[in-house]
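Values quoted throughout were computed directly from the atomic coordinates according to the rules given, and no laboratory measurement underlies them. Just so it is clear, the model here is predicted, and its values are computed rather than measured. Cβ atoms are built from the backbone, for glycine too; each structure is taken alone.
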Structure I
Amino acid sequence: MKPRNPHLVALLALAALSLLACFNSLSGGFVLDNRGLILNDPRLRDATASNLQLILDHTYWWPNGESGLYRPFTTLTYLFNYSILGNRDQPQGYHWLNLLLHLANILLVYALSLRLFRKPSTAFFIAALWAVHPVLTESVTNIVGRADLLAAFAILAGLLLYLRAVDSGAWLPLAALAVVSAIGAFSKETAAILPAVLLLHALTFRRQGRMQLYGLLAAALPVAAMLIQRAAVLSHTLPMEIPFTDNPIPHIPNGFLTALTVLARDFALILWPATLSADYSFSQIPLFTGAPRDWLALAFVAALLPLLVLLYRRNKPTFFLFATGLLWLAPVANILVPTGAIMAERFLYLPVLGVTACLVVLAQRYLSARPAAALLGLLLLALTLRTLVRNQDWHDDLSIASASVLSSPQSFKVHDLRANVLFASDPSHANLDRVIAESETSLAILEPLSAAQRPPAPYRFAANCYMLKSAWPKAIAALRNYLAAESAHLAALEARVGAERAREAQHASKLRQADALLVLASAYLEASDTAHAAEALAQAGEIDSLNPQLYRETADVAAAAGKLDDAAVALVEGSFVTGDPSFRQSLVELYQHAMDPRGCALTAGPSGPAINPACGIVHGHVCAAAARTVKVLAAAGQAELSQTRKKMFVEQFGCPL
């Protein structure tokens, strides 16, 4: 006996299937980019007009960084979770919204497939296989994969609304089409392909008329509005930099050929999703060298063209879904324009749909009904089980890092991530040897690259670990590599955008370099190399002369070299430059225990020994520090304080300035 409403049964079955495949994703935390985009975004704290304006006026990663992305609607959904629903730092609510968006897309896929193929079983299996495909977990289980869910919703819903408008001639579906196009365009740049998808449908099924044109306009105008607003927002930021280690394709001669081999990897991953990774950074994806595997990949990509021709002639609905997936992939495939990643599973959210359509159509064409259903059912079970396992990888940073180390062992980033997560997981650092081993694996992968190609952060982290281990030579080497990379990146930025536009980034980079130089000086001091320690401190002083740590370390290095007068002068200078009262106590201890234990440098004070400015040795140290103190303050833009100090040195101490 057939059910009265088979479509309702199919929809309920799809909903149950998606819940089954995704239920264990609900216990996941804020993994990887989720912290920066959700927990560390001050715009999400309250649903106020000012925060809404900040979301519209700034980029996706503001204020934590810039990536050339503008996705205000996606950020608004995070605000909805954080402030309206009150989820704040509890991840389950965010996961539920992702799951509901994915479920909506599954139902849209069923409705679209039913319209295209006119066969309920075909529509059901296409939607079902797509719903549980493990490649989709990076978009569904990973909270910030929501951008892909929203963009795909716009493509699927927009297409159905377009078809409704064309069939009925009504204007209301066109208005709804414009709304969903705006949602998609302001959620993720990939949704800008919606007009191209509508045009593809018109050309594939040879449908022409005024409503088709109006539909294209309804989809295109919001995309144009997004591009204009995006250009205005990005005009106030530095141009996006694509690091070599994230995506070497824009930086190499054979970039186009490498991009084609990545395209082959994408489809191989869809067909056999046994090994999945959250990262494919350098050097996980081999660059094109003309090896046999490269030519095999190019042959696979070349075969896509005759496949498309065959699908167009034999089965236009399958051709349309497959070509739509290619359109979705085109903006992020590094073929038309370079992107921030050489490869990512989140790029495959809709391309999976075309592949599953091919599989279902093939099974149902060459097998009878029951064997085809059995085969597709087994495939559905296998994909569901793989998705359940993959969801567990996205539970927290340690689980995703550990899984990625196994699946992308040649990626420097996953080893560095695992090292950082392990380090943070144990405050006692009992696992320091394990952390260092992961960090060194990451650095070994980066070794062949130039300073300009290397990311600085892994070297800074490694140096911290080495110092905890008292491995001073290794810490020194890591810090020097860090400084070389930081300096090379700054020089490249200045060459790319000009010194004026790079001013803010230049200031931040210089401060990071100064901090690293202070740490380097400390490492040299521990290694009993006072000459190089003094050199590092001099370089740090040229960058950040108001840092109290600079003067403390300068005093320590001078004392270690037996130059006690220089140590005292550094402490005096630190006191007058920074105003930090702790320098006085350090100077008291230096006089008391090393320089003048029984002399006149110290006198009795109400709270213990105090510095005696009338003593000759103290006077000499003050005057030795006077000229540099005045100069440092003036150079740091503190002219008024510089003049005040100068007057004090002359009038109170009689220093010849």
Structure II
Amino acid sequence: MSKLKSSITITGEKGVDINKGMIGLFFEDINYGADGGIYAELLENPNFEFLDSRGDKDAYYQNFDGLYGWKAYPEGTAALSITEESPVSKINPHYLTVTTNGENQGFTNKAFEGITLRKGTEYILTFYARGKEYKGNIGAQIKLQERVYAAARTTAGVQGEWSQYSLSLIADEEVRQGEFIVYLTEAGNVEFDFFSLMPSDAVLGLFRTDLVQYLKDITPGFLRFPGGCIVEGNELSNRYQWKESVGPRIHRRNNWNRWAVHENNKENDFTSVYSHYNQTLGLGYYEYFLLSEYLGAKAIPIQNVGLACQYQSTQKVSSDSVEFNDFIQDALDLIEFANGDASTKWGSLRIEMGHKEPFNLEYLGIGNEQWETSEVDYFHRYECFEKEIHKYYPDIMLVSSAGPNVNTDTYNAAWKWVREKAEENSNFTAAIDEHYYMPPKWFLENDNFYDEYPRTVKVFAGEYAAHLGNGMNRPEVSTMEAALAEAAFMTGLERNGDVVSLAAYAPLFARINYTQWSPDLIWFDDQKAYGTPSYYVQKLYGNNMGNRTLKFAKDGDWNDFYATVCYDDDSKEHIIKFVNTGAEARDIEVAIQTGDLAKQAATVIELSAAELSDRNTIEEPDKVAPVTAAVSVVDGKVSLELKPYSLTVIRL
């Protein structure tokens, strides 16, 4: 059988302009991606406010479980109880009362799967305590199988009023699944609240270093937050309210997580192993803005429009009610928080929190995955938001919703509405948010999805992923097959950069054994993390976007083969991407006829796999990972062999 051969000839003729920041990140507190994930806090239920959430659509309920994750140490000694008579914070009123009858008795914290400490790294333990008649000190240690790996204790006794204490823990050796222990050095009674155990090298004092590095390595153009369905909540009471996520940590109201009740049904008694999934909001809107700034990404916060999740609830606030105006005011106040100066209420809060300069918010999403029905007037709601926001902030770019899928009646209705409104008002929406979770075959067959879109309104491909399967805790579906399908589809996103301005894979993070939704981009445990093949596709696109496409002629065999070409005016480089989804290698020749190519070598970055089922794991994090090499440029031409099942990027 003769070898497959293909070629492209680049004439230099311009195609369309591209937003170099098209490839971004979608973050949602799902799969323990915030608490237990990128937020570097090691303890669970640190504020004694956790709720056990149960139930089903329009019938959710919560049981208070303030002692979740905590127990006496040694077992059967200290008496633990939850009190709320005179708290540190009335917003989070519950606190722990500990009574011991001997020395060195206290309590432990579950800490997900136990405490992991790195050798030589300092960990900062803070907590509030009050002991009106207690004369001893408070000790803390990380212990495993009777060995103490890190320890510290207070030296000045315990105050009779609430006071914050800080201890430094440094492990003499690495430890995993260690037991976090707090004890009283003498018998007595002490009250505790608002624990925190954070590594001192956390990025910005907040974020887990390895997970943030994975994000930074994509060079994301934007960060969309806080979701996702988190924005809506399973009911309006647990929607994400940004004002409750700013200010001092102790005054951020603990919230039950929408994903705590995912896949509840009659067969599992309407509960889940994740029923204690809560949001401490230690990672709040201020921290999201800080993260965006650190990553060099534009912030795209998403605001609730008075609707709970349309899949999970019928709850809504009437759009003609006074209460609905509060939702619009929340959006206006958010812009003020992000961009306002010291003369404004919310801008002064941002400054008080430590960020004097504005965050320069440019985008705001109005609603998440909303669609119009006979019962839900999303279009009217958006119009109300748009009118008020642009009255005060005409330069803010708004994102509207096309619903939860594509090629449906509700999707078509959304586009008809947006395009008609855009004809009347060019500032009506900056982009419409499209979502698609489809089998790989759909992505392979739809690289031309945006070829015929009218160019009047831009697209935010806000959530997409190729699904070989889904469900809880299924890292095995994050394979090269899915990644290649996404890579092929993304050639169409780039080629249509004049209509597709923003794009993000979803979801972003998944903690192993704590996952409600699969597949995901980055998997991690208490100690390590790895990028999936899909992650490396996003990384290769994010780091290899030009600012305009170039047209090219193609020849030879193009079955199972996709390509795109762009030019980067900053680096003065042509960037060619090839996606070979077939099982055979192929020879490719790239010819450039612009006459201004002086390079003698091109950089080639190749992501390939031996089998479509290949994937990365904690044990083999780099089984599928990019490899960089150089190839000669001869007379303006590059020739090389493209491996089967590969994404190849050429820069020259």
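Using distance in nm of label points 7 Å out along Cα→Cβ at positions 322 and 610 as the calculated read-out, with 9.0 as its value, let me know the right label among I, II. Before the final figure, lay out each step's value.
Working: I: 9.0; II: 7.0.
Working through the options, I get structure I.
Can you spot which of I, II the value 20.8 was calculated from, given it is mean count of other Cβ atoms within 10 Å over residues 378-385? Intermediate results must be reported in sequence, preceding the final value.
Numbers: I: 15.9; II: 20.8.
Only structure II yields this read-out.
Of the structures labelled I, II, one was used to calculate Cα Rg over 2.2 N^0.38 Å, for residues 330-585 alone, giving 1.46. Name it.
Of the options listed, only I reproduces it.
With relative contact order in percent (Cα under 8 Å, 6 or more apart) computed per structure, which member of I, II shows the largest figure?
II
Matching task: 2.8 is the computed value of distance in nm of label points 7 Å out along Cα→Cβ at positions 146 and 242. Pick the structure from I, II.
I
Quick check for you: by mean count of other Cβ atoms within 10 Å over residues 186-193, which of I, II is greatest?
Top value of mean count of other Cβ atoms within 10 Å over residues 186-193, among I, II, belongs to structure I.
One of I, II was used to calculate FRET efficiency 1/(1 + (r/R0)^6) of positions 58 and 138 (r between Cβ atoms, R0 = 25 Å, to 0.05), giving 0.05; which?
On the way: I: 0.50; II: 0.05.
Comparing all candidates, it corresponds to II.
Match the computed value 31.4, 109 of Rg and Dmax of the Cα atoms in Å to one of the structures I, II, and report its label.
Computing Rg and Dmax of the Cα atoms in Å on every structure in I, II gives 31.4, 109 only for I.
For which of the structures I, II does the calculation of helix-only ellipticity at 222 nm (-39500 (n - 2.57) for each DSSP H run of 4 or more, over all residues; to 500) return -21500?
The structure behind it is I.
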